[in-house]
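Read the figures in this text as sums done on the coordinates, not as results from a lab. These numbers come from a predicted model, not from an experiment. Cβ atoms are built from the backbone, for glycine too; each structure is taken alone.
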Structure P
Amino acid sequence: MAGIVVVFDFDKTIIDCDSDNWVVDELGFTDLFNQLLPTMPWNSLMDRMMKEIHSEGKTIEDIVEVLKRIPIHPQVVPAIKAAHALGCELRIVSDANLFFIETILNHLGLRDYFSEINTNPSYVDEEGKLRIFPFHDFTKSSHGCSLCPPNMCKGVIMERIQATVTEEGKKKFIYLGDGAGDYCPSLKLKEGDFVMPRKNFPVWDLICKNPLVIKAEIHEWSDGEELGQVLLGLINKISIEENATFISTDCKLQTISVHETLPQALPVQQ
């Protein structure tokens with residue numbers, strides 16, 4: 001299935017919480033975070049929180065140990081490995097940060113399954129403090145998208161990925177996400193693509209308000225088990241459709257039994 005690119009959000013999609021909130025809460029800085037939240041953009045706030053956490057004697061090793069405990073549904077890792085084994089190219093587009101994401105993926109043994117991670121850059125400075133920077137430097141210029149936060153437009157990233165992979169041949173996309181920031185890239189998907197919004201989360205609510213503006217087929221999911229079932233069902237569906245032109249009419253293979261398990265598209269709400 002070299003023709004399929006699966007693009008994952010990270011927080012509340014691959015993992016089952018927000019990694020920023022998880023680290024802040026687990027290290028005991030929730031009150032300070034809530035106090036500062038109204039005063040600056042989220043991305044800038046996380047950089048500030050890392051400074052505060054470091055000043056209170058917490059180390060990078062403390063942050064790593066917290067990240068290793070992050071909640072994840074037990075079916076998500078097998079689903080990612082299965083999609084990769086089927087030949088899909090896997091990418092991440094996330095408004096978390098590179099240190100958090102790579103630490104978690106390395107702990108889960110998943111880092112090498114992803115060909116690209118698009119997220120806010122971060123690094124550990126000479127003092128041992130984690131620094132977090134915006135993906136898009138909004139202090140110099142705006143990315144111009146009113147749907148997205150100032151530091152990252154996932155739609156712009158999605159368009160860049162589309163342009164890159166289409167040079168290599170026709171590709172189908174499956175996009176999975178949960179947050180409001182996942183709405184913009186969903187609008188960039190084309191007919192023949194698939195979007196998997198997490199049910200009863202912000203991106204789901206936005207899509208349901210006007211599903212007709214989404215060109216991709218919409219397939220909901222509610223937890224990690226359903227994520228795996230729907231994702232692998234869609235990969236199976238694409239595989240059957242792509243191979244159909246090469247199958248003679250008297251050779252049905254196993255399309256009937258497979259078809260019964262395929263996920264149904266979300267009905268358009270009038």
Structure Q
Amino acid sequence: MTTTLDNPPATAQRTSEEDVVRAAKRKDRVTRWGWRIAGYVFFLGIWELASGRVMDERLLPGPSTVFETFGKLWASGEVPGAFGTTLARIAVGFTIAFFVGIGIGVLMQNRFLNGFFRDAVTIGVTTPGLIWALITAIIFGNRYAGPILAIVLTTFALISVNVSEGIKSLPKDLIDMAKSFDVGVIRRNRHIVLPHLAPFIFTGVRFGFSIAWKVTVLTEVFAASKGIGFEMRTATQLFRLDEFLTWILAFYVLALFLDKVVLETIERRFFAWRKELKS
């Protein structure tokens with residue numbers, strides 16, 4: 001006695017569909033990375049061709065010269081030391097700005113405190129970081145507090161605005177339902193408030209962190225005895241353009257690494273529950 005199967009098993013069909021989707025994602029990832037790498041190769045190639053041909057090599061050192069200079073600066077310990085100093089300033093300043101921004105964003109839900117903080121937050125959002133860098137450089141000189149205060153004044157408002165908008169858009173029906181079922185404040189904040197505010201907080205962190213980088217380096221350029229900005233200023237004063245471009249390129253690489261690798265990894269892991277809900 002023989003039996004025939006008119007339809008393939010559901011598990012096999014589902015597996016084949018998953019393989020197709022996985023292969024399509026892999027192909028899309030390879031394509032995107034291919035174009036990204038091609039962009040780097042194109043612009044670095046134009047830069048290398050322009051050095052010594054369109055412009056004098058002393059005025060525009062090529063990428064090969066910059067990479068060679070980077071190796072020398074790294075071997076001498078200048079690069080790790082400068083980046084360590086700048087990163088320490090950003091870590092301290094942005095941590096303070098983060099908690100200050102969240103606190104002000106929460107307090108702004110009160111209409112009286114909203115009027116108290118509103119103009120300060122507006123000034124913080126609209127004032128260019130260059131202004132704060134100059135003010136702190138004049139007041140504090142090359143003391144450690146200057147870049148820290150410049151970071152706080154420039155970035156806290158971005159976090160405050162995002163937190164304030166996130167609290168305004170809280171799902172009131174879910175809050176009321178949780179209260180009606182006698183859900184405690186801690187559980188209510190953990191399961192409703194924090195997951196709702198997380199995208200707003202991460203948006204403020206991403207924008208604030210990118211601005212903190214710029215302000216820190218600007219402050220170090222004007223008044224500092226250590227750090228990336230100080231090394232840039234020294235290189236320009238000595239007319240060492242290869243070192244100046246090396247510091248700029250190293251700054252870009254580290255900023256991209258921290259934003260695209262570190263912050264995106266933290267954000268992806270924090271929001272892993274979204275994928276679980278979709279599946």
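For the read-out helix-only ellipticity at 222 nm (-39500 (n - 2.57) for each DSSP H run of 4 or more, over all residues; to 500), a value of -26500 was computed from one structure; give its label from P, Q. Here the read-out was taken from Q. Structures compared: P, Q; top value of Kirkwood radius over Cα pairs in Å, i.e. the largest, recorded for Q.
One of P, Q was used to compute distance in nm of label points 7 Å out along Cα→Cβ at positions 146 and 186, and the result was 4.6. Which label is that?
Q
Taking 1.8 as the value of distance in nm of label points 7 Å out along Cα→Cβ at positions 66 and 106 derived from one of the structures shown (P, Q), identify that structure. This figure was derived from P.
Taking FRET efficiency 1/(1 + (r/R0)^6) of positions 194 and 226 (r between Cβ atoms, R0 = 35 Å, to 0.05) as the criterion, the highest value among P, Q goes to P. In this comparison of P, Q, the computed figure 2.3 for distance in nm of label points 7 Å out along Cα→Cβ at positions 122 and 162 is attributed to Q.
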